[in-house]
Structure 1
Amino acid sequence: MTQHPHPAAPQEVELKLALGPGALDALLAHPLLADPPQQQALANTYFDTPQGHLAVGRVAVRLRRLGPRVLQTVKTAGQGGGGLSRREEWEWPLDEHALDQAGLAELPPFQGPLAEQIAALQPTLSTDFHRRTWPLAWQGSAIELVVDEGEIVAGSARTPIGEVELELKEGSADALWRLALALAEQVALRPSDSSKAARGHALGQQQWTLPEASTPSAWLHRATVALDAFHDSGHPEHLAAARQALSELAQHPALDDAARREALTLTAELGATGQPTAAYGVAALTLARRLGQQTALR
C-alpha cells in the first residue's frame with residue numbers, strides 16, 4: 001500500500017558539477033574512487049501542467065523506476081549557487097507507476113496556488129541515466145559521490161547528462177567544497193546550477209532564461225546558468241552571456257584582490273567551446289566558496 005510522505009521535509013545539501021569532454025575517465029581514475037561503486041539504471045518521469053506551473057513555482061515532481069521499485073519525489077528549488085544547493089525533498093514508495101496525487105496534496109509546496117494544479121499534472125520530460133555511487137568519508141564528513149551518465153528527453157529534444165553530485169549525508173557543507181576542489185585539481189569540471197528538471201523544462205520549451213545579476217555571487221550564478229544553457233542549447237549567445245557575466249564579475253568593485261584573481265582566471269580559462277579546464281573548475285569553486293553564495297536556484 002502506498003505510504004504518503006511526511007509533511008516535514010529533510011533538506012538535501014549537494015554540490016553539482018558538470019564534466020567536460022574526457023573528464024569522466026580522469027574522474028574514474030582518481031584515487032578517491034578506487035573502490036568499486038554501486039551501479040544503478042534509473043528511469044525518471046517528470047510532471048508539470050501544460051502551462052508549466054511547477055516550473056514557474058520552482059517545484060519538481062518525479063516518478064523514478066528503480067528495478068521493481070517506484071519512488072515519487074518532490075523537490076523545491078532552494079538556495080545556493082556555484083554548484084551548491086540546499087533544497088527541500090520528499091520521497092516515498094508507490095505500489096505502481098502512477099502519480100500519487102493525494103500524497104502531493106499533503107505537502108507544503110501544494111498548500112497554496114499549486115493545489116489547484118495537481119489534477120492537471122502530466123508527464124513532460126524524462127531522464128534516463130546510469131548512476132555510479134561511492135560513499136566517502138571525507139575530512140570528518142560523510143559524502144555520497146554520484147556520477148550520472150545518460151540523457152534528458154523533452155518532446156523531440158535531447159541533451160546528454162554527464163555530471164557529478166556530491167551529497168552531504170553527515171557533517172559540514174564546507175566538506176563538499178573541499179572535496180570538489182580536490183577533484184577539480186585533476187579533473188576538468190565546472191559547477192552547475194541547473195537541476196535536471198530545470199534543464200528538461202528549458203529544453204522542451206526551447207527557452208533558456210538567465211537570472212538577473214548585480215552582486216558578485218549573482219554574476220557568478222548568471223555565468224554558471226548561461227554555461228548550462230549553452231551546453232544544452234548550442235546557442236552561441238549563451239556562451240557570450242557567460243563571458244559577459246564573468247567580465248562583469250571580474251570588474252565588480254566589491255571583490256577583494258584574491259577574489260578578483262579567481263574571477264580573472266575564469267575569464268582567461270573559458271575556451272572557445274565553453275568547456276572547462278581544470279584551472280577554470282578550481283577557480284570557479286574557490287570563488288563560489290569565498291562568496292558564500294545564496295541565490296535562488298532553478
Structure 2
Amino acid sequence: MISDPSPQPHRFHDGGTDTEPPDPDAEPRIVLERDVQGERELFRMLRRIGYRDEEYGELLVPADLDSFRTDLTSVPTLFTWLVPKTGNHLVPALLHDGLVDPTGQQYVGPPIDRPDADRILRRAMRDTHVGLVRRWLMWSAVTLATIHVGTPSWSRLRHLCYVLAADGTLALIAALGTVATLDLVDVVDWLPWMGERPWWLELVGGLAGAVVIPLLLGLLWGRFAVAGAITGIALAVLLHVTVLLAAVTVLYQAAERLARRTPLAAAVAGAVVVLSCAVLTTLLVAAS
C-alpha cells in the first residue's frame with residue numbers, strides 16, 4: 001500500500017572524504033568532478049553522502065571516491081521533461097547508484113539486495129521532499145531495471161518469470177494503446193471499452209482502459225505488482241507523447257549528424273523544408 005510518512009531530511013548528512021570523517025550534523029555536500037568517457041558524461045563524487053535509513057541504519061556512498069562514477073539521475077533523454085537529471089531527487093539517486101553498483105562494493109553498510117536498495121531510494125526521496133507521484137514513478141522505473149538485472153537471491157526460473165511478466169505486460173499495453181488509437185480514428189473497432197461511440201466517449205473509454213487494464217496486468221508482476229501497475233499506467237497514458245518525442249528526437253539527431261558531416265547538404269535540406277512549408281501554408285490559406 002502506498003503511504004506517505006512525513007519527510008525526515010535530517011537522515012541525510014555529509015559523508016566526508018578520505019581525509020575528513022563523516023559529520024552527522026552537517027547537510028550533505030554534493031561536489032562533483034566531470035569525467036567524459038567517449039560519448040558518456042559521468043561524474044566523480046568528491047565527497048560522500050551519508051544516510052540513516054530507518055531499516056538498514058547508517059549508509060555511506062561511495063565507498064571508493066576514486067573509482068566510483070555516476071551519471072546522476074539515470075533518466076533516458078526522452079523522459080527528462082518528466083524527471084530531470086537534477087533536483088530534490090539527486091541526492092537519493094546518487095545514494096541509489098552506490099547501493100546498486102555492479103561491483104557491490106560502492107557503499108559502506110550492511111548487505112542490501114537490489115529490491116531493498118530500490119525501496120531505500122523511495123524512502124530517501126521522501127526525505128528530500130520529492131513529490132509523491134514522482135518518487136513512485138522513479139521507484140517503479142528502477143524496479144523495472146532491477147527485474148531485468150536480477151539479484152543473486154533469485155533462481156533463474158524466478159528471474160525469467162519476472163522478466164516475462166514485466167516485458168509481456170508492457171508489450172501488451174503498448175499494443176492495446178496502438179489499437180486504441182486506431183479505434184479512436186475509426187480504423188478498427190476492436191476494443192469493447194471504446195466501441196462505436198461519439199469520439200469523446202471513445203476517448204474517455206480509452207483513458208479508463210489505460211488505467212484499469214494496467215492495474216489488472218500489474219498483478220502478474222507478483223511482489224512487484226505495485227510497480228507493474230504504475231509502470232503500465234504511465235506507459236499507457238504517455239504512449240503517444242513518448243512516440244511523438246521519439247520521432248522529434250530522431251529527426252533532431254539526424255539533422256545534427258547531417259550538419260556535422262555535410263554542412264552543404266544540411267543547408268540545402270533545410271532550405272527545401274522551409275520552402276515546402278511555405279508553399280503548403282500558401283496553398284492551405286488559398287483553399288480556405
Structure 3
Amino acid sequence: MFRRGVSSCLKYLEAVPWTEEEEEKLRSLFTRFKFDEATSRDMLARLHSQQSTDTLQNLARHLVSSITTCSDANARNELKSLVKGLLCKSSVYEKEQPDINKEDFYAVCQSCMSVLHNLFEEASDAIPHERMTKKEMGKPLIARISKQVDNINFLLEILLDRQMAEEFVDLWVNQGNLLKLHERASPMVRYELSRVSAILFIAMGTRKLHCCSEARSGLLQAWFGPMLLDFGWLQRCRKGLDMKALEEAMGQTLLTLPLKQQYVLFMEWFRCFSRNGSECPNLSKAFQIWWRRSFLRGSETHAVES
C-alpha cells in the first residue's frame with residue numbers, strides 16, 4: 001500500500017509543472033532516497049540533463065549567433081535580455097551554468113565587425129550598389145549599422161561580465177580600416193563606432209576591465225580622437241548610454257597612462273573643448289588631477305630631493 005502511494009505521488013508530480021522551489025525540493029529528495037527505476041526514470045529525466053559541457057557551449061554560441069542575425073528588432077531585444085540574463089555571472093542561474101567558450105564568442109564578434117566594416121564601406125560609397133542584395137538595400141543604412149553596433153555591445157557586455165574582454169580591446173584597437181572609414185563617414189553614422197569605445201572606456205574607468213598599459217594606450221591613441229568628434233552626436237542619440245559616466249570614465253582611463261602620454265591627449269582634449277564646448281566631453285576634473293600630478297607634486301618632490 002505504501003509503495004503504491006509513493007508511486008501515485010511520483011506519477012502526479014511527473015505530470016504537473018513545478019515551481020523552482022518545488023524543483024529544488026525534488027532534487028534534494030532524489031539525492032536522499034532511492035526509488036525503483038520504473039517509478040523514478042521519468043522524474044529524473046526532467047531533473048537532470050544528459051547534455052555534455054561541449055554541447056552546452058555550442059548551444060551558447062548558437063544562441064548568440066542567432067540573435068546577431070535576427071531581423072526582427074523587438075524579438076532581438078527580447079532575446080538579448082533573455083540570453084544575457086542566462087549567461088552573465090550575475091544571473092540567478094550562475095551555479096548551474098557551464099563556462100562559455102571564449103573563442104566562440106570572439107568568432108561571433110569578428111563576424112559582426114566584418115559586417116560593420118562592409119556597412120561603413122557602403123556608407124562611404126566604397127561598395128557599388130550592384131554588389132548589394134535586395135534585402136540589404138531594403139533597410140536604411142543607419143538602422144543596419146546601429147544593429148551591428150548593438151550586437152557588438154551585447155557580446156562585449158557578456159565578455160566583460162565574464163572577465164574575458166581583454167582581447168576585445170586589442171581587437172578594437174586593430175580596426176584600422178574602420179578608423180579610416182570613420183574619417184570619411186557622415187557624423188550621423190560614424191558616432192555609432194564610438195558607442196563601442198564608450199563601453200570600453202566606462203569599463204576601464206570603473207575598474208571592470210583590467211588591461212596592460214600598452215592596450216590602454218593603444219585604445220586611447222586610436223579611439224580617443226573619434227570620441228571627441230562624436231561626443232555631440234552621442235549626447236543627442238544616447239541609446240541608453242550614461243554620458244556623465246562616460247565623461248568620468250574617460251578622464252579616469254586617461255589618468256592610468258604615463259604622464260607624457262596624458263599630456264598629449266589632454267592637450268588634444270583642451271583644444272577640442274575650447275572650440276566645441278558642450279559638444280565635447282568635459283574632462284576638467286581629470287585635467288586638474290593631471291596638472292597637479294605633473295607639475296605641483298612634481299615640484300614638491302624635486303624641492304624635497306634638493
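FYI, it's all coordinate maths here, none of it is from the lab. All values reported here derive from a predicted model rather than from experimental measurement. Cβ atoms are built from the backbone, for glycine too; each structure is taken alone.
To which of 1, 2, 3 does the computed value -10000 (helix-only ellipticity at 222 nm (-39500 (n - 2.57) for each DSSP H run of 4 or more, over all residues; to 500)) belong? Working through the options, I get structure 1.
With FRET efficiency 1/(1 + (r/R0)^6) of positions 86 and 214 (r between Cβ atoms, R0 = 30 Å, to 0.05) coming out at 0.30, pick the structure among 1, 2, 3 it was computed from. Going label by label, the one that fits is 3. Each of structures 1, 2, 3 was scored by FRET efficiency 1/(1 + (r/R0)^6) of positions 38 and 246 (r between Cβ atoms, R0 = 41 Å, to 0.05); the highest score is held by 2. From which structure (1, 2, 3) was Rg/Rh (Cα atoms, Kirkwood Rh) calculated, if the value obtained is 0.96? It must be structure 1, since only it matches. From 1, 2, 3, which structure was distance in nm of label points 7 Å out along Cα→Cβ at positions 14 and 262 = 5.7 calculated on? So the calculation was done on 2.
Computing distance in nm of label points 7 Å out along Cα→Cβ at positions 182 and 270 gives 3.9 for which of 1, 2, 3? The correct label is 2.
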